[in-house]
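Each structure below appears as structure tokens.
Just so it is clear, none of the values below were taken in a lab; they were calculated from the coordinates. All of these numbers come straight from a predicted model, not from anything done at the bench. Cβ atoms are built from the backbone, for glycine too; each structure is taken alone.
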Structure 1
């Protein structure tokens, strides 16, 4: 018999530590790219996950064995109704604290948005014109322009809630003054996903994963359970001879929260962008979601989170896997019923 193996690959990735619950259901975008844009644009757009299906498309990956052939591709359908920018936020650079807010210029939200369900009263003293003039007077000090946008869940077919979700989105492209003018032009007006992204481009998806509650080390990290034919009076599902104590390393697998983590999937390709959601809805609707009624985005592969969860689509921060020759060629979209699946 050979020598007993004394080493093995560790279980679980250290790149996602700490594995704790997300602080909010709407994820905050922690980093923004600097894409090459000739005109100012929003760098992110919120959507709601409807479900998955599959399409047949022409493989346009260079050096692929199936290049130019029809391939099976799983896709995720996201419902993305127009968003409404409510405020402009200007940032300046502090010598010690870094980027800090100079001021905010809010606008009166439309009544159908029902923003009072989210914010009881808008911040006092934030008159739109006065604060906008303050930003223009300090335009030489402003380093970044962002807007606070609100979603319209009332237009989403699979949601029953009316409370809008708020998030901050960066504007990039052109000079600071150009970004400010663009932010002022869209303030209080609906912005569609077609104005932000193009078909065939790459995006990053940011969302909170599905929660599983408190789990032990075997489910959470995939460690091996001790043999059951031993007398384990202290348990067979623990790590080592005894449970980790005060001196345990941070890398030691321990029980705790599993799921409901903020995660980012990089470089997902947009295959379809449409305005009529019924044309992408399968027969009988998506299971546990229903019918897509508003604008929609079809993304290649899977995205984090369960159905009905908000997903942030952002311009990519990493180089794409390849540069496509043009928009993808979709030959077939599966719209068969999913009720029996």
Structure 2
């Protein structure tokens, strides 16, 4: 098989992700953290990585990564997302007609897993505070990496803003964030259903590994970067029974990697991402690098190009990448 034919493009969904269907009394500084149950998540960048929610009865309260308490008196009817992965959590849990604004990435078909929904329901783009306020939202979800003044301005008007920690490093964090979004939107049952789909997809991907198969050595590489220990990619590879070559080589977190390092590590598989229609170009570019071309992955036609909507999600749609890796590496359906 020619190398150009080995490039894989997982543009179509590989697993089914359920799409199912607060007004705030106040948004206050954290007053009594001992009143709330906490689920600790690793990491400490850009605010607290903890998920902290209180009782399920209304009014509900949740403490965000900034330490603000968001109070909800009933399920949200007009929801805004300001970040790409939060778009995907929302459309996986909340009725799409209730999502009135999303990030610009949701409208990029090469990147977005909710492109079909945004094309059908035409939400606004949450590009600035004025536009968001005109939508009269019940709830605004932003990332911990969002600009502080964006959140502060919205909060100053009384709009309920939950700043979510989105530097996900594990599948467990994704599972807990599915539950969190269900709690914030009042769609708890839909969140549990989505969580069951997510966990079932992980189990199916794990089951593709043949009994006694050696652990494949896998490198994720894109744009000069790789993901080492303590990243979501690392957890995905380990969950599938593989070895993350970047972590094995000593890389912690995401970081720059050059072709000389890749040749020294000599991975069995190299996985990367590409925009729609660019898989062959990306593969050719990798093979044109002398260091990468000499790796075991290149020599065995094991450089695999996923489309970016599969390779990059940090949301319930991470299940697409798990399924794609398992099908490719363990040969399911070949």
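The value 25.7 for mean projected area of the Cα convex hull in nm² was derived from one model only; which of 1, 2 is it? Spell out each step's value before the answer.
Values: 1: 25.7; 2: 16.8.
Label of the originating structure: 1.
Taking distance in nm of label points 7 Å out along Cα→Cβ at positions 181 and 197 as the quantity of interest, name the structure among 1, 2 where it is greatest.
Numbers: 1: 2.9; 2: 1.0.
Comparing 1, 2, the top value of distance in nm of label points 7 Å out along Cα→Cβ at positions 181 and 197 belongs to 1.
Could you figure out which one of 1, 2 the value -10000 for helix-only ellipticity at 222 nm (-39500 (n - 2.57) for each DSSP H run of 4 or more, over all residues; to 500) was computed from? Please list the in-between numbers first.
Values: 1: -2000; 2: -10000.
Label of the originating structure: 2.
Quick one: semi-axes √(5λ) of the Cα gyration tensor in Å, for residues 117-212 alone came out at 33, 15, 13 when computed from one of 1, 2, so which one is it?
Numbers: 1: 28, 20, 13; 2: 33, 15, 13.
Here the read-out was taken from 2.
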